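Readers should treat all values here as calculations from the given coordinates under stated rules, not as data from a laboratory. Everything numeric in this text was worked out from a predicted model, so none of it was measured. Cβ atoms are built from the backbone, for glycine too; each structure is taken alone.
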Structure P
Amino acid sequence: RFRENRWVLEGVVEKFEPHFTQHPYNPYQRIVKEAKITLRTKNEKATYTVGPSVAQEMISKGVKEGLVIMIDKEGGHVSVLGVSKEATEAQYDIGRIPTVDIPEGPVEKQREFIYMTTLDELDEMFHKRAGGGSFFSLLFGGREERKEIDPETRMRVDKLVKDAVEEGKAEIIPGVLFIDEIHMLDIESFSFLNRALESELAPIVIMASNRGFAKIRGTDIVSPHGMPLDLLDRLLIIPTEPYKPEEIKEILKIRAREENIEIEDDALELLTRLGAEISLRYAIQLMAPAWERAKIHDRSKINVEDIESARGRFASIEESVKHLREWEEKFMK
C-alpha cells in the first residue's frame, strides 16, 4: 500500500472557456491552445489557465459547468468526481453521473492518495520497463506468453519497496499463501521455499499435509510429513484431532444449509454416526443422492430411509477395499 501526498485543484466548475487556434499544418483544422477554468468550493473561488494538453483532456472527458472535478497540479491529470447537487443535470437510467457535494475548504489543497498493488504487479512493470516485452508486443500491443522474472528485477522491486517503507511512504500488508498437500513437493521445491521464507517480503505461508512418516520426493530420506527437517524446524505446527460426534453434526448442518437441503433430525443423527464410524467425507457425499431420492418421492426433507437407501447403493472406501480383495481374481491386473 503506497501513500502519496499531491497538490490538487478541486471544486465545481463555474466556467470553462477553451480557446482554439489554427492547426500549423492543416488550415481546415483547429486545435485547442489553452483554456480558462473557474473552480468553486464552499469557501473559495479561483480561476486558472491551463495548457493545451490539460485543456484537451478536459474536452475529451466532457468537462462543463456544474461538474465537480479534480486536477493534479503536478501531472495535469483530470478526474471527474461527479455532478454537484446544485446543478440541474439531466439524469439517465444508463450512463448516470453520480451526484456529489460541493467540496469544502480551499480550491488548491494537498490530498493523500493510496495505491494498492502487489509485488507481482511491480515485478511485471519493472520487467517490461527493462525490455522484457517482445518486439511484437511493443509494435502491436499483443499479449505474449509470460516469462520468469529475473532475479535482478526482483531485487530492484524489493529495494524500491524497502526504501518506501523506511521513508514512511508505504506499508506492507502480508499476503497469505496456502499450500495443500505440501508433501507432494520435491526437494528442489522445498529448497526454494526455504530460501523464500527468509525474505522480509515473504507472505504468511500455511501448509497442510495428511502424511505421517514418508519419503521426501526426489530423495530416499524418510521424514515427518514428507518434509525436510530444517523446514519443519522453522514452522509453527498446529496439531489436529479426529472430529467429535457433535462437531461432525455441526459440519453436516452447515453443509446442508449451504446446499439448501432439508434433513430430519433422525436422518441427521444417522449421518453423524456414519461420519464418526466411517468418515466425514462419506457422510457428506451421501447427502446428495439421499436428497435426490427424497425429491423423487415428493418429500421436502431427507429421512432415514433416504440415507439407508443411499448407504446401500454407495460403498465406503473400506467396503470397496473388502470387495476388491474378495473378488481380486476377477479383476484385471
Structure Q
Amino acid sequence: MPLTNTDLQYYDSKVLRLSAEKRKEYHGQVDNLVTELRKHVTARSDLKISKVVKAGSFAKHTILNKTQEDPIDVDVVFYINDQSLDTSTRDGLSELIHSLLIKIYPSKAVEDFEIQRRAAKVTFVKSGLSVDVVPVVQDGNNPDHGWQFDKETKEKNLTCAPCHIQFIRDRKDKDKHYRTLVRMAKRWKNFANPPGLKSFHIELILAYLVDRDGPAESIEKRFREFLGYIAQTELNERIDFPENNGKLKKAFTDPVVIVDPANHENNVASRITTDEKMKIAKAALEAWETAFHASVQEDEEVWKEIFGNRFKIKE
C-alpha cells in the first residue's frame, strides 16, 4: 500500500519544513543585515536603493530545515535605481556589496564571505544561515523587474523576484500539496546530488505538472510522477508556463529548456550540460524504481534510500 498523504505530511512537517521559530530567527538576522547594508551603501557610495525583497526558497516557503546536507540560503534582492549607475559601477556591484559586507562584519573570517557570479554571499557560522545579496538594476518601466549582471560573462538577465514568489503562491493555491512535494523533491536532490539540478528547476518542473495534470490527489503518486517525468523525457521536452502565453516564443538551443515564468526570453536551465542532463535522468530513474518498490513492499526503510536516514512517518 502506498504511503498516505497523512504519512508524508507528517514527514514534511516534522523533518523537512523549516519551523516557525527558526523562520523568525532567520528573518531577524536578515533584517539586521539589510538595515546595516542599506546604511553602508548610502554612506559609502552614490547608489540609490529603491527597495529590498527577500526572495528564493525562503520567501517561497519551499526551503528545507537545516541539516548537513540541506543548507539554509536566503536570497535578498537589492533593487538599485538605474539613474544612479554608470557602467563601471554596474559591472562591479557584487564586488561593492562584498566589500561592504566585510566592513559590516569585521570580526568574521574571510572565508565567510564570497563573491559569486551574480551575488555576494555572507555565512553566519553560529546559525548556519547563508545570505546571498543579489544586486539588480531596477527596470524604470516595471519596478518589480531588474537586470542581473554576470561578472564573468558580462551578460545581463531580466529577473523579477516578486513574480517568482507569486508564481509559487499561485501553484500552491492550485495544489495544496505543492510545497510539500517541492520539499520532498529537494530533499531527494540533496541526497542523490544529481549534477546541475537546482532547487528552482524542481519548483518549476513540479509547477509544470500541476499546470498539465491538475492538483495532486496523492502526494506519493505525484512524487513518483515527478521522478518518472524526468526519467522518461530525459528533460528533452521544453517546459513553459501560462504566464508566458501571448509572448514571442523564443527558440533555445540549450540541452535543457525550462522557460522562466517571469521572463520568456530566459532559459533558467541553460547551464545544464548534456552530460548532466543524462545523469539527472539516470538518478531520477533509479529513484523512481526505488519509490515504486517501496510503495509496493510497504517498506519504510526503502524510502530512506531516496530521502536518507531521517525519513520517518511516525514517532
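A value of -14500 was derived for helix-only ellipticity at 222 nm (-39500 (n - 2.57) for each DSSP H run of 4 or more, over all residues; to 500); which structure in P, Q was it taken from? Provide the component values of the computation, followed by the final result.
Values: P: -11000; Q: -14500.
It was calculated from structure Q.
Starting from the value 44, 31, 22: which structure in P, Q was Cα extents along the principal axes in Å, for residues 58-121 alone calculated from? Can you show the working numbers first?
Numbers: P: 44, 31, 22; Q: 42, 30, 19.
Working through the options, I get structure P.
Work out the source of 0.75 here, i.e. which of P, Q gives that when FRET efficiency 1/(1 + (r/R0)^6) of positions 210 and 274 (r between Cβ atoms, R0 = 25 Å, to 0.05) is computed.
Source structure for this number: P.
Taking distance in nm of label points 7 Å out along Cα→Cβ at positions 170 and 298 from the coordinates of each of P, Q, which one would give 4.2?
Values: P: 6.7; Q: 4.2.
Matching structure: Q.
Going by relative contact order in percent (Cα under 8 Å, 6 or more apart), which of structures P, Q comes out largest? Please report the intermediate quantities before stating the final value.
On the way: P: 11; Q: 18.
Structure Q comes out on top.
Thinking of P, Q, which structure, once distance in nm of label points 7 Å out along Cα→Cβ at positions 106 and 226 is computed, gives back 4.6? Walk me through the intermediate numbers first.
Values: P: 6.6; Q: 4.6.
Attributed to the structure labelled Q.
Taking FRET efficiency 1/(1 + (r/R0)^6) of positions 34 and 282 (r between Cβ atoms, R0 = 35 Å, to 0.05) for each of P, Q, which is largest? Display every interim value, and only then the final one.
Details: P: 0.00; Q: 0.25.
Max of FRET efficiency 1/(1 + (r/R0)^6) of positions 34 and 282 (r between Cβ atoms, R0 = 35 Å, to 0.05): Q.
A value of -0.87 was derived for log10 I(q)/I(0) by the Debye sum over Cα atoms at q = 0.12 Å⁻¹; which structure in P, Q was it taken from?
Values: P: -1.05; Q: -0.87.
That value comes from structure Q.
Among P, Q, considering only distance in nm of label points 7 Å out along Cα→Cβ at positions 154 and 218, which has the greatest calculated value?
On the way: P: 1.4; Q: 5.5.
Going through P, Q one by one, distance in nm of label points 7 Å out along Cα→Cβ at positions 154 and 218 peaks for structure Q.
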